[in-house]
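So, here's a batch of structures to check.
Rule-based calculations on the coordinates, nothing more; no lab input. This structure is a prediction, so every number in the text was calculated from the model and none was measured. Cβ atoms are built from the backbone, for glycine too; each structure is taken alone.
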Structure I
Amino acid sequence: MDAADHALYARFLRGLARAPERPAVRSGGQTVTYAEAHRTALRQAGSLLHATAEAPTAIGVLAAKGIPAYQGILTALCAGAAVVPLRPDFPVARTAEMMRAAGVTAVIADAQGRRLLPELLADRPDTVVLAADDNPEREHTAGRPVVVDERHALSEPRPVAPDDTAYVLFTSGSTGRPKGVPLSHGNFAHYFQVLDTRYDFTAEDVFTQTFDLNFDCSLFDMFSAWGAGASIARIPPQAYRDLPAHLTEQGVTVWFSTPSSIALVRRLGGLRPGSLPTLRWSLFAGEALKCADTDDWQRAAPASFVENLYGPTELTVTVTAHRWSPEVSPVVGANGVVPIGPLHKGLDHVLLDTDGRPHPDTGELCITGPQMAGRYLDPSDDHGRFLDHDGRCWYRTGDRVRLAPGGDLVYLGRMDAQVQVQGWRVELAEVDHALQACEGVDEAVTVGATTGAGTELVVFYTAAAPVPPARFATLLRATLPDGVVPRHYHHIAELPLNSNRKTDRRALTARADEILAGT
């Protein structure tokens, strides 16, 4: 395979060839064209390599979401290094741990990121630092500064092999220590070949960027757009106040977010029928997508295809897709959740029952194939996640699914979202689904709280007004044994979201523990 085919930066080169003077990124009223970003990346990458005795294998991009961050990502790829996206608003100790784990020896930082460098680089003063904003008046805070000089510009990106790492992303670890996931150029090559076949993106499209750049779904937006010569338009938080107006003003045609965004847009009055007319594609991933939410979004964006995407970071962003059909999807899905769809071409799966044995149609989803990461950076993290089976290595997703007759995979919930209450095994997703059928309830999340007497179920819900607990109990007793009907219901203004805009179940569980501890 030629480097121009498998290298992740080849996606940008494709866009450059198709639309050199179109915006590659739009953010905060500023734009950068493909041609401008390409010239800057080659100049910065060449200058960075000139400043190092040995070419770095991993470059940290310490920048808030904006043009300098996108430019930094492209610069790192052109330098032939793995991109390690780092957020300036993360704790410095956590960022330092990620840099150490990924082997970062060079950092590309914006002004916000540079303010952290004295503390971040206190024990690594030889780290090379390049200012992402390329400001000649920039301050030098720590590390060895790179002087950007046109004379050192590369003529083309450095070649890379399919097995070379293109990105290192970090996921939350059960021990509190982030787990590093190395994704190769070959992993991405297969992934985007699948996407190019499925979607009809063109240079006229405008993609949202709702995800933070350390979240794997941001790569879908970024490199799908760049592969088509399209534009990325960062969605600022204030845009949600009147999302229809913002998307119309920006000419957005491709929306991608977590499902939690649907409730937010609805709550702010932006989900009226026909209110999102510019959208051609509406994509959701990161958590369970509810049929009722999907139907509302489809009515608001009648000209768009709506799809539910699924996939863990360890399998390169997404591995399935299901296109919404109001007639078919609710029938195939379970617990009011849209199916996640069949696997991408070239991937294989096995379902394991609770005893770890293959099951024909229901169990924990395990996947293998060309999108699977080469395990974690730290081999000690592999235990319980990577499985040797049938002569192959598989990734255990921790998600329980059912194989529908038509080939769709149906999401049933997390394996670790199953709790035992008085001897009963309770699927929290099933309780959530029943709660949302209660009149007046917008969203509901059930968590298990630990007490001296065992596990108790606690419900947090949003609604225009509090709902009497007796009404919930009556509804749930129609489907659940009396012993597992929740006794605790808490009306809240909105469900908390984590940094990736997913419902923060950990925060709700902690809150439930505090509530029960005080009773």
Structure II
Amino acid sequence: MELLSTTNLLALVLLLFIIPKIWEACWILVWRPLMLSRRFKKQGISGPKYKILYGNLREMKKMKKEANLCVLDPKSNNIFPRVFPHCHQWMSQYGETFLYWNGTKPTLYISDLELAKQILSSKFGFSIIPVKRPEVFILFGKGLSFIEGDDWVRHRRILNPAFSMDRLKAMTKPMVDCSLRMFEEWRKQSNGEVVMKMEMDKEFHRLTADVIATTAFGSSYAEGTELCRAQTELEEFYVTSLTNVFIPGTQYLPTPTNLQLWKLDNKVKDSIKKIIDARLKSKCKKNYGDDLLGDMLKAAKSHESERKMRIDEIIEECKNFYYSGQGTTSLLLIWTTMLLSLHQDWQEKLREEVFKECGKDKIPHSDTLSKLKLMNMVLMESLRLYGPVIKMTRDATQDMKVGNLEIPKGTSIFVPFLKMHSDKAIWGEDAEQFNPLRFENGISQAATNPNAFLAFSIGPRACIAKNFAMIQAKTVVTMILQRFRLSLSPEYKHTPVDNFNLFAQYGLPVMLQPLDSSSSQR
């Protein structure tokens, strides 16, 4: 009898433990999605039907796989249907604003510019971290792009001086030196050929890694390359994970994928620690140097809490800037080169401007680069049509009202920069055409709305390194145009793809023809 009572008691305890878990699972998997779908439907917002656990992930994965088999006409800038095929299809079915499901996560697609401005504004209280998947932080680091609140204010205050215009002007020379190293490698690879094919995506990836290693961290090309190689491997894992269901807690299990992620993460951190240790042991250890790493190391020694930064925070910021800064700038160079190779008339206009302001064989510097008006217009148009950052997401931290929309807590907001940058209502009937002259009177006059250009986001969280990226792009493109004529290789396939940022799926093979033998040897 006593044994039976004990057994019954254990069964009751077990039952009391299991029932809440079953109820919680039912709430997450069934009732909450149903409730939220009805709540949005009352506001006139619908979308693809929710499927238990997976949401619409399987549909998204299938559509992306099919879209990735399609090769576009290089003259077509209508890339949204290929890059975001699910959004393109659902927009045609459900309208400009619709609801879909990333697993059990409700996601609201919003392409209205005024609503987007409010959502991206920090005063509305939307969280910057809509996804808490571990791959995000392993790849990007818990740096300025993802931290919030007082930590974000503290980090931004510490990092701002590294991106002042005086500092950026001083970076032009090392940017030039890195570019000259790239040209020397090209000369060695040419084997005397007059016209050579170059995989520009790989070249720009290495170049921007070299520039960041040199200008921001004072490290060597080899150290920068080692770090970027490890982060590129991490990127592949992250992109693959985007269409997989994430089950909280699985990030702690020693699965083959997790083991590889941890290994690569340690490799990245070890590379950064080597760079930090080298700086701490260097002769400039009293002030640590006047670059990004130097500013952060000074903050590590600060006695003011609002200006102090821990070593682990420095490592995370290094990860963030290495990946984000290197990746986005290389993509800006890739797509600008593609457009100039395709539009020979604009390539010649830019070359004439470069020759006029910088000379045919002179090294560019900050003062001459600032005079390149056409160059700036071309880069802006490249960022509009093929901006590396093609979307941004936010999370509703509580029930919110934006415009006429009531957005429940926990809803993720998807803002499609790529679509908004080709909206004919904002940019005109030629919105899908390459027309740098639209920026002739500045960004605020290029569209019907002065805040329509979102390449670097807007508001207080706009990209801190946007001027760094622009100066680097101007420097590299200027030096290439001084030396080479560019044309697309017959092997080029126009296949923009969403790998978190806007990548060229099959790279960018370009034919380089030296303008003359002397400049090609320079």
Structure III
Amino acid sequence: MAVIDFFDRGWRINPHGIAYIQDERNYSFQEVGELSWRVANGLFAAGFAKEAKAAVWADNDVTAWTCMLGMWRAGMTLIPVNGRNAPAENQFILDFFDCETLFFQKAFASTIEALRSSLPKVRFWVCIDAELPWAPSLAKWTEDHPSTAVRIDYYMDDVVTLAGTGGTTGAPKGVMNTNRAYQTFFAQFMMAFPYGTERPVNLAAAPMTHTAGMLSLPCTARGGTVVVLTKPDPALLLEAIERYRVTEFFLPPTVIYRLLDIPGIEKRDFSSLKYFLYGAAPMSVEKLKRAIEVFGPVMAGAYGQTEAPSSISYLTPAEHFVAGRIAPDDRLSSVGRPNPLIRVEILGKGGQVLPQGKSGEICVRGDLLMKGYYKAPDKTAETIVDGWLHTGDIGHLDADGYLHITDRTKDMIISGGFNVYPSEVEQVIWSHPAVQDCAVIGVPDEKWGEAVKAVVELNVGQSVSAEELIALCKERLGSVRTPKSVDFVAALPRSTVGKVLKKDLREQYWQGQQRRI
């Protein structure tokens, strides 16, 4: 199935049902489906070829999402753009990825107008919610195009998204993902998180241009409803769960931590929830236990990469428990078992498969994999070797088949000849009740080459000394992995999707010096 087929499946089985809700406005499958065909027919009329590059620059919005559906209908390649990014970052992505048409909200019009001269490949502009002198409104433009279906052949290896990597380790690369990759993602998701006769209600709280949008499509394919939050407001999120009886949604760990700090959250009604997904970054085991207490037995861990979208492995809600009790920390710190439609192995430096318990690079092969990096065959050849996607993540498989991520290859610290995996240290620091979040990095040291440093963000109104955290780590980890120093910051640097930017953090300490890894 092509990506657009998942929407059409829901449209077919629930044509007059509510597909989306935004700001108390209901959108039926029929309404959204017809508008998406008007967009597609308009793009055909404008002469855009199959796999031409297109983008939508908008906040969460049903009409903006419908434009993306229309682009897929036209066989085009979507460039996901996060409205929260710095304008220069989006300009780089759009230009380097050869964007030819851009749909946008009026709120971003002045920014985009200032960037137009630096986007010479964009030849067609549409404003989603207003008429501008240099861009027609979506309503005006689509009124001349029919909502009737046109036959177009979709192929499994068509590139449907061209997404920038997270940028946590350098300038973003363009990941070319196909219908085949997304079909595998959606199939694994629907197997891992089943429904009976109940229709799901998905809450799109994170940006729909990225994970939240793709995670909404399995719900849509089941004829369910997607509730769209237009801004990341915790109060609106909690209200939406109760009001619309939300059954599933996704948030990164940093946002979950802030939800858990809301006074009175234990008294809210989360009885409708079946699946509360967390991922995109490691999660504190202690805060995960707290989330289970607050939200119920619904937490679900997810591991994936842009290059293998969102479904390398899942830790299902049931796997958070053993014999009716919350599972041991070693299980909760895992990312679950590898999913069934792909193969996951731990490979050594020579490419050999390592036995259970041995740490090496997590590698993946199968239909989930990207087609490659855009205009970068050298980087593609470095990343996909003999059919194996090298994730850059270090980890191991335990005796029960659960996958554990120790760290990113570039984040590993070599101190005095010993390998120190930051995530092991971070789990200990996260366990302290005064700590909101932390990042462990290597900093220059004349004696050890690199010294372990913890950079800590505290909960509001709470305190802990550097000496206390160092003593806690030494007690649990021994002296080698214990931070030699602790810095406290008001806020850790994060990407727009909540990942801590360790490369930005390290740069503050490595200025003028060359790091070995």
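Upon calculation of distance in nm of label points 7 Å out along Cα→Cβ at positions 66 and 466 from the atomic coordinates, which of the structures I, II, III produces 5.6?
III
Quick check: 31, 17, 13 is what I get for Cα extents along the principal axes in Å, for residues 194-233 alone, calculated from one of I, II, III. Which structure matches?
That value comes from structure III.
Can you say which of I, II, III returns 17.0 when mean count of other Cβ atoms within 10 Å over residues 386-393 is computed?
III
Which of I, II, III yields 3.8 for distance in nm of label points 7 Å out along Cα→Cβ at positions 298 and 426, as computed?
That value comes from structure II.
By the measure mean count of other Cβ atoms within 10 Å over residues 186-193, tell me the structure among I, II, III with the highest figure.
Structure I gives the largest value of mean count of other Cβ atoms within 10 Å over residues 186-193 among I, II, III.
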